Structure I
Amino acid sequence: MSSKLTLASFALLLPFATLAAKVGSAPKPPVAEKKPVVDTYHGTQVEDPYQWLESNEPAVQEWTHGQNAHTRAVLDKLPGRKEIRQRVSTLLGWESPGHFFLTKAGGTLFALKSQPPRQQPLLVVLGSGENLAHERVLLDPMELDPSGQTAIDFYKPSRDGQKVAISLSKNGTESGDVHVYDVATGKPVPGEVVPRVNGGTAGGSLAWSADGKGYFYTRYPRGTERAEEDLNFFQQVYFHRLGTPTEKDTYALGKDFPRIAMTQLETSEDGRYTTALVANGDGGEFALYLFGPSGQWTQLSKYEDKVVGTHFGEDGALYLLSRKDAPRGKLLRLALATPSLDKATVLVPEGPAALQDLLPTPGRIYLIEQLGGPSQLRMVDLKGQPLGTVPTLPVSAVGALVRQDGDDILFSNTSNVEPQAWYRFSAKERKVTKTALAQTSPRDIGDTEVIREEAISKDGTRIPLTILKPRGVKLTGNTPTLLTGYGGFNVSITPGFNRSNIAWLEQGGIIAIANLRGGSEFGEEWHANGSLTKKQNVFDDFYACAKLLVDKKYTQPKKLGIQGGSNGGLLMGAELTQHPEMFGAVVARVGIYDMLRVELTPNGQFNTTEYGSVKNPEQFQALSAYSPYHHVVDGTKYPPVLFTSGANDPRVDPFHSRKMVARLQAATGGKGRILLRAAGGGHGMGSPLSEKIDEMADIYAFFFSELGVKYRPVKPAMAPAK
């Protein structure tokens with residue numbers, strides 16, 4: 001048994017002079033030369049002094065190396081960093097395995113498995129969820145690449161479970177080639193490599209044929225098929241037959257797809273049908289196509305039909321998640337014998353919860369429903385009649401569903417204080433049993449208080465906020481607090497166990513997670529009110545959450561740190577430029593900051609259906625109104641900021657971080673603590689464990705120092721035994 005650390009015993013102020021002295025002793029960051037360029041949008045002239053940092057010319061690389069040298073000198077000398085890294089390494093390197101992306105095929109259960117200290121997840125074959133004695137490693141990326149820089153993007157077993165197609169990419173690029181492995185031997189099938197099925201822009205997918213002798217897959221342009229600037233676009237669907245060279249693969253679908261199409265493929269249980277759900281960029285618009293026994297593809301829905309998800313049933317039907325006149329979602333049933341959308345019937349009408357995902361079994365349908373962050377698992381029969389809910393952890397998230405025998409399923413469930421585990425639900429007995437596929441925690445934080453608050457945004461909208469508070473910490477307004485959020489791309493921020501959080505909670509700190517508009521916590525209306533010209537609502541929502549934390553005396557501005565990545569990095573940029581007085585420190589990871597030039601990058605073009613485009617006058621005005629890079633004001637006292645970027649990032653070009661750092665350093669006259677941590681990886685997917693540990697150690701050392709907390713090492717006895 002271990003006692004809880006409290007703020008009173010460990011949160012000591014770090015004198016500013018100490019940090020200033022250490023920063024002063026570090027090599028100064030190189031000053032970025034101003035080379036003004038003027039761009040004109042709809043008659044509006046916009047000056048850009050650091051556009052030259054968008055290239056990878058030697059001068060840019062030299063500047064970046066100088067910034068990294070300054071950052072390393074600062075971070076490496078922060079008080080307690082060595083001890084913090086040791087603790088983060090213990091937490092993230094905890095050897096309790098995690099299993100995810102479970103798939104059952106031909107009676108065989110497959111999973112990706114994280115197993116520290118292994119640098120990358122493994123692909124394993126499981127005997128069952130109840131007994132791991134017969135678990136077998138099918139592919140360990142470390143055996144292919146001991147450097148730890150090769151990662152599994154996705155895998156897909158054939159229907160009989162005898163072969164598995166695996167996409168592998170290197171160095172965080174997410175540019176994945178598909179290899180086929182024999183499941184019985186664990187050996188690659190000779191000559192079976194299809195290049196670049198997966199990409200960092202449109203992703204990737206594949207679906208096996210009924211006989212297991214080939215598969216449909218997503219194909220990017222190759223060679224000289226398109227101009228170089230188009231090679232990340234125009235994704236189509238091709239068919240590859242095993243034993244034939246990929247140059248002989250045949251076109252199946254996609255010549256009429258939009259430039260920014262992204263396709264997900266799925267095959268029915270009997271292998272007779274395949275669907276292609278085609279997204280128009282990142283904004284949440286989808287079209288649906290069906291391949292059947294006739295050997296032809298037919299279009300079932302258009303973007304305006306708002307079919308956003310599909311699953312094959314075992315009753316000769318295709319089940320469709322639709323948001324047509326139902327922003328929280330409704331469930332349709334379409335008989336495959338009459339595959340036309342006008343023949344679909346409403347099985348489950350729109351309800352108070354937002355329908356997120358579903359899984360049909362022979363006698364029922366399981367529905368994952370969003371409740372503003374947490375989720376529930378509800379059941380209906382094949383006529384749509386309610387069958388109740390499956391018991392889950394309190395304030396938790398249901399992550400995935402896998403068919404078992406009959407109507408039994410496996411489902412993953414986790415909360416902010418309970419590690420992820422897979423549970424078996426016996427439909428006949430209505431009984432939930434925790435399987436052997438369950439992670440443990442390096443430290444029990446079960447007594448952490450999980451508090452659900454609601455902040456009131458600028459326009460009166462109520463914004464859910466989850467607060468994790470160590471029991472015994474009193475609300476004096478003096479507690480170091482970390483607030484995070486995302487707010488975009490229909491992504492719901494759901495409860496989840498994060499082992500790195502322990503390093504903050506055990507020092508008496510508070511963690512807060514905001515459910516902002518732009519996500520799908522309350523359906524499509526919630527998403528739409530945080531996208532395109534309404535994106536400013538997201539930033540107002542986050543500020544309201546920060547203000548609540550101060551008003552209710554959880555913390556105060558100088559003790560409030562905020563962090564976010566990718567779209568959440570944009571959120572950080574907007575918050576620090578719109579409300580610099582509100583925060584004590586900011587960590588902005590792989591973020592977007594120049595909203596006027598983001599669409600000039602490949603993935604930025606996919607983002608236009610979510611953010612808008614400068615080509616549209618109204619959308620340009622909205623983008624210009626909040627673009628962080630363009631709202632940095634000289635002489636403003638900005639909070640200390642740590643920016644991170646990845647040199648191979650296919651989703652967010654590292655130039656965003658470079659330009660934002662240069663602009664902030666100029667605005668503060670070199671007196672502000674504006675740091676750039678430019679790494680060599682990608683957006684985060686595929687990063688080896690050691691890199692994740694190093695980055696998290698830097699982030700925590702930065703927050704502890706800037707928010708005035710003296711880190712006290714945790715005694716080994718405080719961590720529970722395995």
Structure II
Amino acid sequence: MGRKGIDELEVNDIIKAGLCIDNAKEFHKILKETIGAAKGSDPRELWQKLVAKRVLKPCYPHGLHQLVYYSVYAHWDSTNNGPPLYWFPSLDQSKHTNLGRIMEVHGPRLLGTSYKDPISSFNLFQKFTAQHPEAYWSILLKELPVVFREPPRCILDITDKSKRGGTWLPGSVLNIAECCLQPSRHPRKDDDSLAVIWRDEGCDSKLHCMTLEELRERVMLVANAVDATFSKGDAIAIDMPMTVHAIIIYFAIILAGCVVVSIADSFAAKEIATRLHVSNAKGIFTQDFILRGGRKFPLYSRVVEAAPLKAIVLPVSGEDVCIIKLREQDQSWGDFLASVINLPRPNHYSPVYNPIDFPTNILFSSGTTGKKIAHQVFSVCHTLAFCCLISFLLGHWSESGEPKAIPWTQLSPIRAANDGWAYVDLQVGDVFCYPTNLGWVAGPIVLYEAFLSGATFALYHGSPLGGGFGKFVQDAGVTILGTIPTMVKAWKSTNCMEGLNWTKIRSFVTAGEASDVDNVLWLSSRAYYKPIIEVCGGTELASSYLQGTLLQPQAFGALSTASMATGVVILNDNGVPYPDDQPCVGEVGLFPIIMGASDRLLNSDHDKIYFKGMPMYKGMQLRRHGDIIKRTAGGYFIVQGRADDTMNLGGIKTSSVEIEHACNNVDQSIVESIAISAAPEDGGPELLVMFAVLKEGYSSKPEDLQKKFTRAIQTNLNPLFKVNHVRIVPEIPRTSSNKLLRRVLRDQMKKELSVRSKI
């Protein structure tokens with residue numbers, strides 16, 4: 001039996017959705033009046049009216065929001081019309097967004113009489129920037145507070161054919177951290193403006209604030225200490241939660257002309273050691289413990305186990321002195337700062353200026369974007385990488401199975417900042433909160449988004465999964481809230497945000513994995529159906545390649561456009577691009593000229609991974625990214641998974657090979673285990689599924705293997721991973737050359753999950 005249409009709903013349906021009888025009658029009356037006023041209009045117009053009149057309130061049960069939304073679109077034909085839409089831009093507001101404003105100024109010049117307005121001309125403008133990326137970035141560099149010590153000779157030089165992505169801003173010299181700490185080019189931003197606002201877990205009544213001047217002076221104090229302790233150009237790791245101290249340390253390392261090595265605080269000692277070794281790190285900033293949900297988890301002890309290099313240790317208590325015993329070569333945070341406190345001007349530091357292509361951050365990626373190189377990757381989450389000792393590292397590490405080490409130059413932060421400026425519309429006066437970690441690519445991205453757009457950055461020192469975080473969002477006046485789908489699922493399932501007022505939020509951001517429609521319906525409803533900007537990108541791109549925007553209607557769980565100055569095609573099985581207006585499913589290919597994207601790796605062959613075997617398109621060889629993308633009618637995009645053996649678990653990319661290696665010996669009955677991730681065909685987070693082949697004569701229960709697999713993965717790879725399903729099978733499908741056909745298993749599970757979701 002099909003779902004009822006919106007005009008068929010009765011009072012009893014509303015009562016079943018969670019309202020008491022009196023409120024249900026009143027709601028039904030308002031609903032009928034709104035439907036009557038919209039008689040004959042299509043579902044999109046009716047939904048717009050319901051949202052505009054605020055018929056659905058955040059305090060209503062989620063069941064009621066579900067009932068109305070799905071009833072409005074009960075008879076919607078997604079195959080021919082594309083996904084149902086829930087948010088629509090207004091022309092007046094679009095002209096006041098960052099992107100709309102520059103389109104109004106430059107659109108007529110670039111597009112001529114074809115330009116109409118930011119909404120109707122958006123697709124035309126995006127295609128123009130993909131074909132002429134230098135035109136877009138010349139505009140952006142005047143909008144962002146990027147101040148050069150020596151200006152570039154030009155925006156883009158494509159004469160050097162060895163650089164497939166071109167040479168960007170050649171000859172320029174700057175310090176990108178300095179750009180983040182100055183109020184220049186922000187007419188409403190000065191030294192007294194609020195730069196950071198934060199709260200410690202468990203202190204629900206107290207907010208801490210730091211002005212831009214205070215932040216800059218604190219960064220300069222730490223930069224002096226970094227300068228006194230390390231040498232310019234040294235790689236220095238950060239392995240700690242995203243706190244105000246982590247931000248200060250991050251900018252201080254770069255201000256001092258050194259390079260950040262990003263390490264997620266969830267990694268085991270072995271994973272930490274790998275990253276320290278690959279990056280040739282000379283030191284590491286860490287904490288004694290991590291505080292989460294009122295519990296302390298050891299961190300310093302993992303660093304000690306990982307490597308003998310010097311550690312500067314911050315106490316989780318907030319004091320300057322650690323209560324735990326440190327190794328002889330290590331320093332407490334207080335002693336580290338005390339080494340320079342007697343300087344004549346300890347809070348002043350002259351930035352170290354470097355060429356635009358100087359590395360600032362070493363991040364790591366699972367990096368299995370090449371179909372034939374899955375054996376080279378480790379389990380790791382959105383991280384970056386650095387560029388020293390390249391020849392040695394490439395020769396020694398390229399086949400070692402390590403995570404790819406990706407150098408972020410000073411170009412990468414500029415591209416990262418564009419994500420927040422152009423699509424999320426971060427502006428001076430916004431309060432931007434995005435719980436993440438500097439060990440993942442989202443960490444550096446959100447820092448540059450906030451500080452190069454002039455927004456205030458909001459931090460919660462604790463777990464973002466409970467009501468304490470939600471109250472912080474409310475009390476801090478957050479206007480832009482970043483999430484990952486797994487986090488939203490936890491909020492929704494625990495109902496921990498009940499009773500909070502999130503109506504100051506003007507938009508959400510979600511990244512890391514595909515969104516489940518029902519979860520983002522819940523999220524958007526918390527703020528009267530504000531837009532959720534979906535993001536799909538990569539560590540090596542320093543940002544997104546597909547996005548949502550405030551200049552296009554948005555659909556739950558879908559992306560509406562290729563990023564500005566980014567060319568995207570979808571390839572069929574023969575490597576031939578589908579026409580741009582055709583609904584299809586295939587592997588994505590990117591135009592090679594992408595400002596800020598990687599052009600080298602520390603421990604792998606960059607050209608082999610990202611270009612070898614990719615087809616030519618309009619005279620250029622496409623860049624590989626590895627995602628399978630579905631383009632719907634109407635031009636929306638839905639991420640379908642990976643083209644290779646990488647999976648995305650809770651926003652963390654990892655390799656099937658590493659998961660299988662951890663699981664193969666957990667039980668004597670196992671001959672072989674195969675790891676795949678799968679999500680329903682209509683979208684949603686990927687689930688980890690293990691297929692097991694048992695030895696002859698043995699029998700094991702799937703639920704027992706599930707517990708053993710999960711324990712092995714959490715112990716050896718990442719404590720955040722878990723096995724969702726186990727299937728015992730007689731054999732694993734393979735090609736005639738004995739290659740695993742994970743794609744077959746993945747497709748089978750997608751169909752099964754889709755059937756389950758419809759039951």
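Just so you know, all these numbers are worked out from the coordinates, no wet-lab data involved. Nothing here was measured: the structure is a model prediction, and the numbers come from that model. Cβ atoms are built from the backbone, for glycine too; each structure is taken alone.
With distance in nm of label points 7 Å out along Cα→Cβ at positions 343 and 511 derived from the coordinates and found to be 5.0, which of I, II does the value describe?
It was calculated from structure I.
Between structures I, II, where is distance in nm of label points 7 Å out along Cα→Cβ at positions 471 and 535 highest?
Max of distance in nm of label points 7 Å out along Cα→Cβ at positions 471 and 535: I.
From which structure (I, II) was helix-only ellipticity at 222 nm (-39500 (n - 2.57) for each DSSP H run of 4 or more, over all residues; to 500) calculated, if the value obtained is -9500?
II
Looking at structures I, II, which one was distance in nm of label points 7 Å out along Cα→Cβ at positions 287 and 463 calculated from, given that it came out as 1.4?
The correct label is II.
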